[in-house]
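Below you'll find the structures, each written out as structure tokens.
What follows draws every value from the coordinates through simple rules; no lab data is involved. Computed from a predicted structure; not experimentally measured. Cβ atoms are built from the backbone, for glycine too; each structure is taken alone.
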Structure 1
């Protein structure tokens, strides 16, 4: 007999993932501020998608995708989860931001910050910043 999951189980998993993501984004912002980045936007949204963090560093606009994963997860590392499709989505959304902010001529870079979280005590095990990731 196959055990069926309830809708509440699915909701709990989504809520847990959302909490992990919010925790990771907060940690990424703290990291960026410690490295003298100016955080301009968090969770900037438009019709085409969302950009986790938009920052400025040394005169360059930096679009940052944040991925947070629990340690020893089944689905690979946080950085590995930023696939080609996600990269394209971030690029398209960045174009919308650049037009809306009247910064179409800005120098830009696309980074990934991968946060690894300890399963047991919910502390950050690792924060990796991949500058110019795509």
Structure 2
């Protein structure tokens, strides 16, 4: 099963969080680049968390672009293809503040959030990793 199917299974109540996270880590996601001079990854903020936008395929990215008003004749969106594992383990630690990944956010019934919590992001970046976490493990 691919990531989109694992997300659908999870949303439908028959998924397994371990399989979902494993598939996320193995999947090459499309992450649009921001328009500004910083050349960073496109993200948004909600509830004190930065959410990096990632997509399972070009069609999902196109739906997101359309939802943001980028219709026919709009600029071409540049993106990078990156493994979910690299996004979680190498990119998120470089971002200031709590950061998670929002996958296929334009698809109301097919989106999934991977929040900055223990078991998803490195413990040092997790909002729920208390100072006692290292001793408890």
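Each of 1, 2 could give FRET efficiency 1/(1 + (r/R0)^6) of positions 88 and 120 (r between Cβ atoms, R0 = 41 Å, to 0.05), but the derived value 0.70 comes from 1. Tell me which structure, out of 1, 2, gives 56, 39, 25 once Cα extents along the principal axes in Å is calculated. Going through each structure in turn, the value belongs to 2.
I have -11500 for helix-only ellipticity at 222 nm (-39500 (n - 2.57) for each DSSP H run of 4 or more, over all residues; to 500), calculated from one of the structures 1, 2. Which structure is it? Going label by label, the one that fits is 1.
Structures 1, 2 were shown, and semi-axes √(5λ) of the Cα gyration tensor in Å, for residues 32-79 alone at 19, 13, 11 was computed from 2.
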